[in-house]
Structure 1
Amino acid sequence: MKNKTIDILLIFLVLLVFTGYFWIKNAVWKDVHMIENLNRIEEYAQHNQWKDAEMLAQELHKEWEKKKLVILINFGEAEFSLLEESLSFILAGTEAQDQVEVFGRAKMAEDLWRNFSRVIPEP
């Protein structure tokens, strides 16, 4: 084969893998609505509806446990671990009814999730 043909095939393969990953990630995570759920947890905590906040945090944590491997494929260990830690602290904060912990960790998780959703994430 000519070099030009190989180059075109490699570019096509890279684009296929790249779009395939994001398509799979969106298909797996589309029903979770991470940012909306984090905002609802913040609202529940602000209005002292701790049972609702705890139930939603538990659901979010269960979904994370089932689907986290899709994100681990493309992102570094530090960001992945920080998001996982934030979700755990949100769950613990709702159980302990700690409004400061819930707000701080929810904002951190929102920022990390937005970064995960970008085509080219920030370092």
Structure 2
Amino acid sequence: MARLMLYFGGELCIGDEFTPTYIGGRNRPLLVDVDISLAMLKQRIMRALRINSTTNTVNLTCRFRDNGGYCATHVTDDEICEFMLLEGRTQIIIVYVEVEEILYADVGGPSTEVDM
């Protein structure tokens, strides 16, 4: 199992050297299997935080130790997700969760325009 501490409802600021600072919001611990995909992790996080997955998605950024400090890394694919979850087996990983509304106009659904 990987141990994550979710930070949500605040604002993430990333400094010049990828140093994360989180302002406001709340946090919540979460245990997840280490062998899940990024899509499955996002679903698990949305369920834990009670985020409506039909109208929203989440973007994840994690914090890793780096040369005595911390480095923020955007979790954008399964490889980064796997690395993060493997690290989470030995230490708690901070994950910043940013909720983004799904804009259905961007999904490419059927057009409602009429050609004249």
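Read-outs: derived from the displayed coordinates by stated rules, not from any lab. Here the structure is a predicted model, which means the values were calculated and not measured. Cβ atoms are built from the backbone, for glycine too; each structure is taken alone.
Points worth noting:
- Each of 1, 2 could give distance in nm of label points 7 Å out along Cα→Cβ at positions 7 and 71, but the derived value 3.9 comes from 1.
- Relative contact order in percent (Cα under 8 Å, 6 or more apart) derived as 26 - corresponding label from 1, 2: 1
- At a computed 1.14 (Rg/Rh (Cα atoms, Kirkwood Rh)), which of 1, 2: 1
- Of the structures 1, 2, the one that -0.90, -0.94, -1.12 was derived from, the read-out being log10 I(q)/I(0) by the Debye sum over Cα atoms at q = 0.23, 0.24, 0.29 Å⁻¹, for residues 23-78 alone: 1
- Origin of the value 2.8, where distance in nm of label points 7 Å out along Cα→Cβ at positions 39 and 95 was derived from one of 1, 2: 1
- In terms of Kirkwood radius over Cα pairs in Å, for residues 47-102 alone, the structure with the greatest value among 1, 2 is 2.
- Answer label among 1, 2 for the case where helix-only ellipticity at 222 nm (-39500 (n - 2.57) for each DSSP H run of 4 or more, over all residues; to 500), calculated from the coordinates, equals -28500: 1
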